[in-house]
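A.B. asks: Below: a set of structures, written as structure tokens.
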Structure I
Amino acid sequence: MPGRSKITLTVAVLVAAACSVLVLRAVAAAGHAAVPATRTDGQAIDPRLFSPGACMAFSPVSGDRHETVFLDAGHGGIDPGAVGTTETGATVEESTVNLAIELDTMTLLRIRGYRVVVSRTRDTSVTRLSPADAAGGLLTAQGAFADVAARDVCANLGRASILVGIYMDGGSPGQAGCLTGYDADRPFSAANLRLATLLQDDVLAAMNARGYAIPDDGVQQDSGLGSALTSAAVAYGHLLLLGPAKAGYFSTPSTMPGALIEPLFLTDPFEASVAVSAQGQQVIAGGIAQAVGQYFAASRT
């Protein structure tokens, strides 16, 4: 797959990329072989609160580091998230890409000894939607709020040590790049920033080692990210997944350090092509897993 410049790669790079794909597929196959029935061998944390296949906990399969990682595959169900088009004209929905990366990351982390809680294991909302949460086949503002808030509840009930949101970006023509958001107004803001920096550095490095040439959009405070659907959301001024409680608005924030990474813009055809590819998804998952390992290693020193 060509890099950002869209210039045809040299024969040597093409051969290296082809070898990388084969290696990644072999690693993925080995990982899935080591974790049979990846999507079904977990434990539902509270089926009364969450949709079938949502908020599932998975035990480590190799050793036990006694740490739990919460992975959130953004959007899902009737909420596709950002929608883009690849260089070949194929439509890409963010919810599908996020889920694939989440599951690949979960496999890697379980093999490395982590317990993993995921927001969803299939194309579904996380919360059990009420009639007021959807209209015309789309989430209402209330439904969107409830579905993100449910992810924080899941992370808390799952006793996660850290939270990693896996999302994609969308924007106007010409916008591209990888960015990671964190909240600076939490008691553990320093840990948020440390995790966000590791995610940004490791995922970007992993992608660009494959010749993708993804721009570095940096680590950013969540106050400038996302889109607010209501005036109350504007006044809140944070990403709900990462932000603090606010009286009268939000009462169930996450209780652990967290960050949200958006590795690619689906509205950029090249980046959408990377996002939808098995190789691209595995590369991003590998970067996330590396960042998680580095975060815990530094925490122990």
Structure II
Amino acid sequence: MESIVELETLAQRLFRAPPNAGHGLREHSGKSALDEIQESLSAGEKIMERSLSLVEGDGLSVLDVGCSWGPLVFGAAYSDRVARASGLEIEQLAVDLGNAVVKSQFCSTENAKKIQIVKGAAESLSYEDDVFDLITCHTVIEHVEDVEQCLKEMARVLKPGGVLHLEAPNYIWPYEPHLQIWMFPLGPRWISKLIVKLCGKDPGAIDQLQFVHPFMIEKILKKLDVDFENIYLEKLKNILVDEKYDQIKGHKKFITILRLTNKLGLSKFLFSLLKSLRIHSSLEYRILKL
């Protein structure tokens, strides 16, 4: 059993990473590292439920690409439908923390047997062809060095009939969620860096981002032996046309504008326009290997 002191030390080291690194805890959150681990595990279970709903069957083999220390990996292991829960992460410290959590009070012996968290790059997955029933890649594809190679590799290790659940920011939308600033769509990078600097944040963070967007992702997917659907559009329809404003997680100030648009009878037109121009805050694809 991993000691609490060792676990907390690892967690604090990792959680002091820059905000755009995506490892969970932020400094000055007022919570202990162990509290953050527990909350992230609970959140990971809920998020993984959504991903698992996209694939049928039991005895599933699941891979989370860019897993950080593994909240989604643990979330997969919690499911009775999952036989194997794997995580791939490029930062060794995150891998070390994930494996420490496996050995800790936060993970049962039964679930620990399902879990494997290893170091590796998304562009060169260390797995055989046709291995996984489900791959999750959430807010990671915008951080990789080669987006196309990453998607090719994930498609390669999927089983025929397997599903890749891909989520990422949409950089046609003028908001950068990691840094939490408004900026021009798709750059250019020098302007983005200037805006970041003026906001008092590290402009070097822009160098760690790929400005992914639907046109880019779909162009790559069309080269692969997959079928795909941008399922974020259903959420967009729910918000704009069906007035399900509870699905808006941030930017609540837009709700007033959306209510007015609906009263004016322009909601369906606005939805069609944004769908055509791909102007929406996030990407979410269900990608089926044929």
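A.B. asks: Have a look at I, II and say which one yields 0.90 for FRET efficiency 1/(1 + (r/R0)^6) of positions 82 and 146 (r between Cβ atoms, R0 = 30 Å, to 0.05), as calculated.
C.D. replies: Working through the options, I get structure I.
A.B. asks: Can you rank I, II by relative contact order in percent (Cα under 8 Å, 6 or more apart) and just name the one with the largest value?
C.D. replies: Details: I: 23; II: 16.
For this comparison of relative contact order in percent (Cα under 8 Å, 6 or more apart), the top structure is I.
A.B. asks: While we're on this one: The value -0.68, -1.17 for log10 I(q)/I(0) by the Debye sum over Cα atoms at q = 0.13, 0.17 Å⁻¹, for residues 114-281 alone was derived from one model only; which of I, II is it?
C.D. replies: Numbers: I: -0.68, -1.17; II: -0.78, -1.15.
Among I, II, the structure yielding -0.68, -1.17 for log10 I(q)/I(0) by the Debye sum over Cα atoms at q = 0.13, 0.17 Å⁻¹, for residues 114-281 alone is I.
A.B. asks: Can you rank I, II by distance in nm of label points 7 Å out along Cα→Cβ at positions 162 and 258 and just name the one with the largest value?
C.D. replies: Biggest value here belongs to II.
A.B. asks: Matching task: 20.4 is the computed value of mean count of other Cβ atoms within 10 Å over residues 138-145. Pick the structure from I, II. Before the final figure, lay out the partial values.
C.D. replies: On the way: I: 17.5; II: 20.4.
Source structure: II.
A.B. asks: One of I, II was used to compute Rg/Rh (Cα atoms, Kirkwood Rh), and the result was 0.97. Which label is that? Kindly include the intermediate steps, with their values, before the conclusion.
C.D. replies: Numbers: I: 0.95; II: 0.97.
Label of the source structure: II.
Any read-out appearing in this document is the output of simple, stated calculations on the displayed coordinates, not a laboratory observation. Quick caveat, the model's predicted, so the values are computed rather than measured. Cβ atoms are built from the backbone, for glycine too; each structure is taken alone.
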